[in-house]
Structure formats: structure tokens, C-alpha cells
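These are the structures, in C-alpha cells.
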Structure P
Amino acid sequence: MAGLMSLVAQFERQAQSTPHAVALDDGGQLTTYAQLDQWSDTVCADLMAAGAVPGGLIGILLPRDSRWIAAILGVLKTGCGYVPLDPLYPDERLAMMMEDAGLKLILGDPAGADLPSSPLRVDMPGAQARRRSASRPPLGPDSPAYVIYTSGSSGRPKGVPIRHRNVLGLVQAANTRLRYRPTDVWSLFHSFSFDVSVYEMWGALLTGARIATVPQHARVDPAACIEFLRACRVTVLSMVPTVFRHLVASGAGPQDELAVRQVIFAGEAVDPVSVSKWLWTQPAQRRPVALNMYGITESTVHVTLREMAEVDFTRTDPGTLIGTALAHARMRLVDSQMRPVEKGDIGEILLDGVGVTDGYLGRPELNRERFVELASADRSPVRCFRTGDTARWDEETGSYVYHGRIDDQVKVNGHRIELGEVEACLRACPGVFEAAVLLHSAPGRAPSLLAHVVADPPAAGRAEQSPGSGDPKASGRAIREIRRALATKLPRHMIPQHIELVSSLPQTESGKANRKGLVPSTPAGD
């Protein structure tokens, strides 16, 4: 990979080296590297003809299928970066993202969702479309790759721009330690709005491997998921721990017939118990390696790597072992004054290196807050990103130990969620006076969002009953209305699984809402 200055250059070298190797398997529909290269050339030509300007951004609005891969490559060949627009997101959120990113072009499905009239719509060509080519701009390491939007505490999601050099640094650093093979088959499970998809895509394409796109029914049905892994002979499986526990570690299907040699966990703290139980169901001679990788969108997906061993499954100390930093990133642990913590003490994780983004899109104040300059060993300034995550170094295991957040950000099924954004959207719902949200972890259940909502008090002179006053039917109607309102503002993964109407919120001594005082009235919530 050395000397190749862009993702496109690296992919095209691979396509020239193995033109007839299968790059994509989408439900049995196979696309070779040469065909994918030609397909993306056609996408590029259509976008250039529509007015794509190198250095800009282009939205992609497609269902989860193999067309996304050709669409991304085609956008990158124009010299632009892509902005993933998930068709399952509410129209209001999509409109906000398009406006914030300043999108002038949208590449999408002719039969897709309606879009605001301002961006120009370009239909995604099919794989069999006549090949078209266009004069392409030069690409370099600083060319834009993508912008993914993460949850924002103010109620406004923030765009994270990533460049070619960031992704190339990640893949090169990971491959140095993991040695991926051209014979590997990678599952593509995640939404393209979730940055784990970036690693699933480029980890395969830049090493000559095959991508097998996971069909929708296999994303929710454990038996179908296992059958998919078996039939496609998937060797590299990347999953959020909660989803893994539900789909793979459930025990469904022909578990002993899988070809999986690596399971990569990311997005949230791993559950060692479920991983250990599943590993021991696999034949000893081909038991997969379990890898725990820590990272965030601002650091280009993954920063650390830990090969799970017996100590991971038996330790009872708090925190999760996340390994050591990959070569493209550096980790520092600091206190609230940005001073290095003593070895073994918990500190905030600061990141620098080629994997770290240059800053949020159009958010100078937030950039000044989250990106800080520290002195290096030779006293030269180093620009670091404040993650808001905490960790400590554990000498005994030779690993960093993740200890959670220092702010109000949580993760649900791998999605990073600012509780403040969910609360802001709840307050904007008709009939809601105040709201507080927290991550609730009931015994034996996956973590989920719990919201306590205070309804608007009745207007003066009105004697009507408040929905939170003890009438179950009124409460049920109010909660359903709140959910309907949230569905127009938030993606499904950000809507609280449990909503309870209360007369007031618990408060701290300073008068702030006390999230620690929020508990569900019943184990099942609402």
C-alpha cells in the first residue's frame, strides 16, 4: 500500500491485479473486481456530467445492497467525498444533513424516497449499464472520503469529515497486525451511516478479498444469519457485541459448519461471557480468533486492537480490555487539566495520528473545545482529539482498559448517542414539558434507552386530566403520540425503548435533572 496516495489508486491496482476475482456477493449476484471498477467508472461519469465539483460532497441515498460499494467508488473517483443518507432516517433528519453538508448532488435509487427539491438527483446506474468514462481529477491523501454524522448534545448532529489518508492509515495499520488474505470473505452487515461499514468495505477491497452483503432478514433472524455465514463461507465477521449476542451466540443454525476465522467486535463494550460460550461451541481445530477493537468516528473507526484470551473471559475487575493502539494512532491518558495521569490511573483518552479527523464540518467552536494542543517529548505542539472516553493502562495484561464516558454520551447497539440530543427532541414533542434520558441496563437484558417525560401542565382554567396522572389509557395514548413525533425527528436507534410519564424529574442538589434517579417502574418499562 506504500506509495499509493488514494483509496481509488489502491483499489484500481487491486482490480488490475485480480480482475476476475469476486469483489461482491449480493445474494448470489457476483461482481468481479474488473466489473466493479467499470461500474464505478459509469457512476463517476454520470456524476461529472451532472456537475460534480472535486473537493465537494455528494449524498448517497440507497437501500443496503451492493450498489453502495459502486456508488462510493464512483463518488470518490470524482474527487468528492460521500455523505451516507439512510432511507430509514426521518425526512427531517435527512434534510438537516443535506443542508448542513451543503449537498448539491444526490446519487440515489430512481424508486427511492422523495427528497427536497434543492439538490440535483442523479439515478444510480445498474451493474449492467453501458460503461461510460470521464476525465477524472487527480486524487491525493487529502482528498475527501466521506462525512458521517454523529449524535450531537445540542440536538444538532455533527458531521465528521474523513480523508483518504485517514482510511488508508487504518487499513494499513490493521493489516500489518492481522494479515488479511485475498481468500477472505468479509460480511458487510452495518448501515453505511455507521462507520464500521468503512472498515468492512475497505478492509476487504484493499486486500483483494470478497464482500458478502448480509440480507435484511439475516440481520434480525439468528438462524438466517448463521445460514448466511455458512453458505457464503464468511471468514471475517464484524459485529457490535449486542447484535452478536442476539444473532450468533444464540446457538441457532449449523454453528459447527462456519468458516469464520476472525470475529471483530466494535462499537460498544464487549460481553466476554457470551463470546467465551460461543467460542467453545466451535470445533477446536478451527476456533475463530475474537478481536476487540476500540475507536470512534473522529478517529476513523478503529484505534486499538486486542486479541481476546483466557484472561479476558475470566477477569472480574471493572472495565474492558481494549488492547494497544494501532500504528496509525497514538493514545494519551490525561486528567481534567490535560496532564498525563500516573501509570495505572484512569484518565481521559486523547488521540492523535493519521487516523484522526481534521475537525467537525462547520463547527469552529466545537473544534476549539474538542481539539487541543499538547507538547510532545521534543516540545513541539501535537494536535489531539478529546474523546470523552476514559481508560487506564494495565501492566499485568499489557492492555488499555476502557472505563466508559465522562459525559452524557452512550452507545446502544454500537450507535453513539448523545442523551442531550434525544432529550432536546423529546422536549420539542407536542405535550412534553420536560424530559430526561439515560442508558438502562436491566439484569439479563441488553442496554436500552429509558426516558422519563413530564407532560405539559393543563392550561389555566382547564380541568382535563394530565396523561401522567394515573389514567393508563391516557398515558398509553400520550406515549404513542410521543413515539410518533420522535419518529419524524430521530433514527430508530435513538428513540427510547422505554418511555414513562412522570409528574416530575429527580433533581440534584444544584437543581439539575438527576439521571441516576431515573429507574423504570417495571422491568419491561412501557
Structure Q
Amino acid sequence: MQRRQFLSAAAGTGAAIMLPRSWAHAQSRAESLRVLSEGAANSYDAFSVGVTRQSIQVTWNIYDRLVTFGYRDAGDGVGYYDYFDIEPQLAESFEIADDQKSITFRLREGARFHDGSPVTAEDVKWSLDRVVASPIGAAQFRTGSMTSPDQFVVVDDLTIRIDLPQPDRFALPNLALTYPIIVNSNLAKQHATAEDPFAMEWLRTNPAGGGAFRVAQAEAGERMLFERNDDWKSGKLPGFKRVLWQTVPAAETRVASLLRGDADIVQDLPPKDVQRLLDNEQIKVVGVPTSSFHFIAMNSQMAPFDNRLVRQAIAFALPYEDMFNTALFGRGKPLHGGRPGRPDSIAYPQQSGYDTDLDKARTLLAEAGYPEGFKTTFSYELSLATIAEPVALLLQEALAKIGIEVEIVKVPAGQLGTLLQEKKVPFYFESSISYLADPDYFFRVFYTGQSRWNFGSYQNDTFDALVKASRYEADKGAYQEQVKSMIEMVKEDVPIIILWNPALEVGMQKDIEGYAYAFHRQLEMKTLYRG
């Protein structure tokens, strides 16, 4: 994206945003929020190619969706998104047909886009058509049996129906994800072309929403100023009238600003800084174990990792506690240990069944035909170096004890994904996230097929059959047995070793209330207020 293009996207000018003169004034500060983060947004669209995760922070807050996940209070002052509680947002209500093969949405009367034009069912249909017209959006919507524009039917100006080929429990949660933003179609179509009928390129660099906030000003890669949409109809008005979001790559600078009271919220806190801030009574730190996961993968189609005993040996050799404490300073949810074999719970990821046992690791390696060990490489991308480097060094040291000589390979940022797609990396550290919480969805994405997301290149016909059978299984007991069998298989075959769910660490001033953890790990600005 060109810097000039992104600047032209904002509703205000493209000039650099300075702190407003009245920002520090008590009356103004009560209604203003200043946020610092490590990375920057590079798109106003939810699913353009190469979009950074920080772009979700923009689209989530300036666009509405038909529905959204509710939040539940766990008693610690943090709202946690509830995957099983889907609430109306732009839709005033929704109704699932008795045969569960259609969902009808009634839009809120009086809802308007930021330019003042009314939101209609035609806008919703065009927006959903746009999702299935994009390879990225279509791949996600396919998981909810939404594949064709014919399925999105306008009933009247404020009513739209989604038809499904069969009952699909993933259809509704898919509509609450980051992709299905409701776009001002009349505005976007003014910038469509024959080659780009859904104005994908224009929407990358221009907002066209009607959400709780609008973009007032933006300077690419540096800062954005959001203003509250006081005409928003899709929920309770946010507690802040203005949010200034600035990109500050240096963690020490972000932390210093928080300690001085200049910043209200600091994102992307490194684990080492968290420890220091936890001891400061003027600051509060929220650390939420996320649905993302860090893992070590072994390409099970590449020798010697095509031998299950080798993979098991490595799983028993890893120094899990040292890794967790060194890389994350103990912040997160560890997933090693637990009971091997058939699980008690179908939640996944869950404990792997492996703990550090070097004697067992040596025995398994000998049984695999490698009594003297072997040589291999272990890769990680430099963008993950803060966590990955201590993991790699500890792994290298531990595997040397069972005869495996490891060369560490540091891959330049942005290049590992291509190598994984080409299945060229034998052994590596990576991270990922599953937006939908159902365990069969997790297995379908990360343990089947030929995509890069099948990180261990796992191929198991029995497992694949169970994944397929569970997709539309209506009997709860049968579904649970299918999932337990799948968990038992991946514990035994261990193509990837899931290490932990890392904590999302956010520092904030004591008077900031209403923080909510969303599945996409970006800031939910709508719920925040100053206490």
C-alpha cells in the first residue's frame, strides 16, 4: 500500500496528528483515550492480502457486523468473549428456522453509515457477497456452508435471510468473526471497476463503515485518531469520545509513557516488562491466556520426523517448564503434562500427555532406529524471536542430551509462511490461533489437508474420516466420542507439540475500566471507559 493512499483514506486531513492541545486537560482527558502499540495497521479492510493483525483493531471498531460475541465477567474485572453467546449487533434480532437451514436477520431501524446514509439489507447482501468473492473470505465462510451469493437473500429493506444447504453450527459464529464487515455499498460501488467489482483495492485504503467509531485522521504507520459515532444504534455508546492510537515500536518507550501517565493503555507488553509493572501499584496489568497457541512442529512426511517414535522421543525430551518460565516468564497457560491416552474432556488444545523424561526419550529414539541420534535444523521467524529464541536454545541443549544435534535457523520476517506452504521446513517453532472454538474445527484446520495450516503435514485416513464424520454430527454423545478419539490419536502421533496458550499482556492506568478480551486479541474500544 502506498503511504499517500492510506493518508487519503481518513475522513480528516493527512497531516501528522499531534496530541490535541486540550488532551491533558482533566475535562478532555476524561473523554479521551491514548493507546500505544508495537505494530501498525496497513489496511481498512478485514481480509485484504497482507493485512496486518493490527488492522483488525481498526475494522473491528469502525464497522458493524450482523452479530457479535457477547462478553462474560469472570469476576476479575475483565470481560471475556463468549463463543457460545452470539448477540445481535447491526441486526436487531435473528431467527433460526425450525429445520436450521436458514437464518433471518432484522436490521435496526435508523442505523446509518458514517456519511449519514441509511443501512439497508442491500448493503448487507453486497457485503456478504463481497466476502465469498474473496479467496480469503470465501475460505473462511466455507467453514459455515456459505459459498454463494445466492444464499444471501434480501426479504425487504430491513430484512435479510441466509440460506444453508444443511444445518451448520458454524454459520452463525462465522458472521461474528472479523471478515463479514457491513460496508456502505453505495459509497464503495462508486470506486468499483470491471476488474474489481467489489472495490477491494479502494476499501483497503478507505473506510466505509457505520460502526461505533469513525476514523477522523490517520498517518500511515504512526497514528490514528478515532472519534465516537454518536449516532451509533448497534449497542451502548462507547465511554470515550476520542481514541488516539499511536505506533511505538520500542517496548521500553511504551512502558515509560505508561509509567509517566502519558499513555492510558499499552499493548504488546514483553514478558520481562510485565514482571516490573506487576510490582507498580499505579499501573494495572491484564494478562489473559489466549486462544492463540505456540507450538513446535515436525514435518511428519519428512525423515526422520516421518517416524512416530522420533516425534514421541522429542516430545519427552523437551524442557517444558524451563521453556515456559524463560520465554514467557510463566505468563500463560502451559499445555504439557496431563494424562496420556483417551481424554476426559473434549476441549482442545489441552494437555499433551508428555512431560520431560530423557530416559524414555532415549529409549524411543533407539527403538526408532536412531540410537546415536541424528542431525537436523530447527527454524523460527525473526518476528517471533522474543519468544522463539529462548525456546530454540533450550530445545537445542535438551536434544543434545539424547544425541540429536540441532542447528538453529533464523528465518527473516515474513518468509516462514511461504516455506511452510511449500512444506520445506522439517522442524520449527510457530504460533497460530483458532477463531472458532469447536474442537473438530481445530482438527480440520490444523491436522488435515495440504495447506500450510496443517503444520505437521499430518496424514491419517482414520483421523480424516473422524473429522469428516464430526462435521455435521447432531448427536452430542457421538460427537464427544469422535472428538475424544481424535485427541487420543494426535497425542499418540504428536505431529505438533502445543506448548502453551500465551497470555495477552496489556498495561493500563488504574482508572481505565471495561477492558474486554476479544477472540482476535486486538483492542475492543467500545467497552472501555474511565472510572
Structure R
Amino acid sequence: MGQPLYPGSIAETPDIQQARSQAFSAHLTRLARSYPDKVAFTSDSGASLTWAQLDERATRFANALTAAGIERGDRVAYVCLNHLEYVVAFWGTWRAGAVGVPLNFRLAPAELTFLLEDSGAKAVVVDAPLDNLEPTVAERLALRVRVGSMDGADDGVVSFEDFIAGGSDEHAYVHVEDNELCLIMYTSGTTGRPKGAMLSYANLIQQCNNLAQAFGAARPDDVNLCGVPLFHIAGIGGLLPMFRGGARTHIQTLGAFDPQATLELIRDQGITQCFLVPTQWQAVTAQPPLDPPITTLRRISWGAAPTTEAILRAMAERFPDADNIAVFGQTEMSPVTLSLDAEDAIRKIGSVGKPLPMVETRVVDPAMNDVAQGEVGEIVYRGPTMMLGYWNRPEATRDAFEGGWFHSGDLVREDEEGFIYVVDRLKDMLISGGENIYCAEVEAAVQSHPGVMEAAVIGRPHEKWGEVPVVVVAPNPGTDLDEDELLAWTSERLAKYKQPKAVHFVEALPRNASGKVTKPVLREEYAEAKPTD
């Protein structure tokens, strides 16, 4: 560094590297200088941050991290609800050159322990009500920052505001390359253990560019509603394109979904763009019209689960002036890969659309041969949004990139117009309320009970959540095992949305000639009831 790359070019000093950097920290500085007093983020609490305020607080957070010994490439985990401190921590982590690790706050302590240890996180930002880390993990962490009340905190915990106040306001600069790791997003795996998808700055930047090309770039007068958790790629993936365009994002407090309150929020905050899952749109469109009405929505979108023609028609009738776009993808692709425009939504009901401009797709058989149009095969991807690999999982990474393409695990077919339809999941996974539940992870928790010989998890239709997990169990011979005991066992080991909603006992699980459990047989027998819980 320090020498010109070419005759007559500028020497690559830190200042010049920052000047041309595409990284989100550098872009925040540009926004703060161009629009210092423009509101960048608002929240349900009434709190807000201008671009200049976010820039200053992110700088202080970054300098405080550095002073605490957090270096470039170190991992900083977050166990938080949605709020403005989360946003500050995110950008502060990146400004320090560290790697963000958002974790699902609904996970059981044992699940969080595994993820913190697997990621090698040196620091964690945690909300006061969620600060129940296991002592051995808490002792290993170099830094614990708590958002909210400090009641009951031990000597090793520092309050968020004290941490920020202790950081210098001198504009720190840690140069990072575009292809450098900036985010580890954990996604459940078929092995029963979550895998950390490694996303680079370039992955996320190209995702922003891709969405801008497909849907139109965010404008400074746009207002985005972030109503999904920031530990989820949908939350981050929806927030960053708006950030790139200098638009405001409203951070919605998480909790039980209130469709009437959401409608009023969209109206009162002047929301122009909103993503919800189909069950949420169904609830929203069932509400009576507001007086005065919503007039600002320009784009509505949905994904994470299939929808129905009735919901799509209700959305079109309720918001006739808004573009209605379906999105499909996965964490490993940063995440959106396919989209379906409003003009095709009814005509191509059931489709997840066509590839985004910078995403290349194929539909292949197990030997990586392209299947004929209309036949079922696995959809594979490549492009600049493709992850770096799985953290600490070289074998899983090799499997995922076999043949030079990322293997999605989704079985699809392509129609004569190039629209993609998902017909099954190669990976044994359920989608409940927009959340992925991998059966192997739930089965591993059930089978850890000493009275269980083997278990198989299947999905059961559910009016509200789409589907919920139920488990079929073969107990060890002579074991006196009941449903309540097993459900209590899993409640200590799994997040609530992953926990089985019913247990069925059998002497042995049905198997085919090769010895594999035949889940279609189990579904036929046990997936008919529709619980209302």
C-alpha cells in the first residue's frame, strides 16, 4: 500500500481507500455529510436518529469496541429485539472492521450457547430481558454490552449508553475489502446443527444493486417499514437497499402481530414500502378501511411462504396503487434470487417468479445435467450475491458448491415462459409462519430423550401458521413415555416455533427397502388434523 497501482494513478493511502470504498460504513459517512439533519431511522418508541447522529454513535461504538480489544475480523453477536440500538451496533461493528453475528432471540439458552461458541464471538450485545447466557459462555466473552435495565447485571456487563459514551468521537477508519466477511447469518441445517452462512460486503452490496435494478432504486423520500426481526436476512436484506438510497426506515417493535396497528403505522409514518408474510397480509386486508386512508404505499411485497389467489386479490383491492411483488430466495444468496411482479401474480399463481438480473439459475438432476423444461429438478444458483461458504463447515461448503453452483435444496419446475414453481424441498424442512424449521434439528432434540428410540418430524396443516411440526416417536422397549413429558423436554431445547405441537407413538417407524423412513406414509396417517393452538 502507498504506491500507485498504475502510472499516474493515486497512491492507495487509507484516505483514498475510504474515499472509493463501497462498504456500508463509508456510505454512512457520505450520507451524514450530505444529509446531516435528515431522519434516517425511527422507531415505535418515538426515538429517531438522523444520519449525522447515527454516524457519530456508530463511530463511538466502533472506537469503544477497538478499545476493548475487538479487532478487524472478530465476531460481535447480537441477541436483541428490534430497536435503534441494534442499528447503531450493526454499523458500529462494521466501522470497527468486525463481523456481525445476529442471533435469534427466541432460541433456547443451549441453542444460543452453541452459536456463540461456534462463531467464536468475542463480544455480545444483548437486551436486558434476554440476558440469560450460560455462565461458561458469559465468562469466555471479552465484552458484554446490555441494552436496557442493568438490574441484576454482574460486574462483567456494561450498559449500552455507558459503552457508547466511553468511545471516542474521532472518526475511526478500518479499511475492509469488498470481498471481506461482514456478516454470519445462521441457518438451520439438515444435520441438526445450524450453519453460519458467510456473507461479504460485496454480496450485500450486489444484492442492493440487484434489487434496485429489478424494482427501482430507493429514493431519499421513501420510508421503509422494517417489521421483521433484524436477526433474519429478510430484515437486513430489506433495510440495506433503503439505506443505500438514503431513505428512512421505521423499525417496528416486535411482538404479537397487530394488523390494525400495522395499518395505522403505515398511514401515520407515511410508509412507502412494506414487506410482510402472506398470513400477515391476510390479516391486514381483513381489517376495515382507515379514515383517513393510506395514500403513501408505492410497493408492497411478500415472501417466506406460499400465498393464495384470495390473498393476492385482497391485496390488489386494498392497495390498488402499490406494486405488488413476491420475492423468493435464501440466506446463502443474500437472500433474494427470484421475484414475481404484480402483473403476473394471479396469472402465474403458485410461481415464485423469474431470476433477478444478476442471478444465474439452472434446474438440474443429481448429476448436474439440465432437466427438460417442465420437469422437476433442483434449482442451483451462481452470481455475485452467492455466499463465501459456511463458517467452520468446509465439507458442507464443498457439498453446497458442487459443480461450481450453489445448491439450493429446492426442487422446482420451469414453465414454458421461464417462471419457476417450487414443488418440494430436497432438504427436509417446514415453513411455519415464515420461519424455516428443519426436521433433523427437531428430531435430534426429541431423540436426545433417553426414552426415545427414534423419531420423525412431519408438517401438519395449520390455519394460521401454514404448517406446524408434529413428531412420530418410537419409544425404547419397555419405556413408559407420554406426550406431556416429551413436549416439556423439547421446550427446554428448542425455540417455541420449532417445538412439536403433537406427539404420536408407534412401535416402529415405517421404512422403505433401503431402510429410510417413509415420511409420505407418516404424513398420510398423521398430518390430517388441524390444531388451533
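None of the figures in this text is laboratory data; all of them are computed from the coordinates on show. Quick caveat: nothing in here was measured; it's all calculated off a predicted structure. Cβ atoms are built from the backbone, for glycine too; each structure is taken alone.
Between structures P, Q, R, the calculation of mean count of other Cβ atoms within 10 Å over residues 294-301 yields its largest number for P. Can you spot which of P, Q, R the value 24.1, 73 was calculated from, given it is Rg and Dmax of the Cα atoms in Å? Structure of origin is Q.
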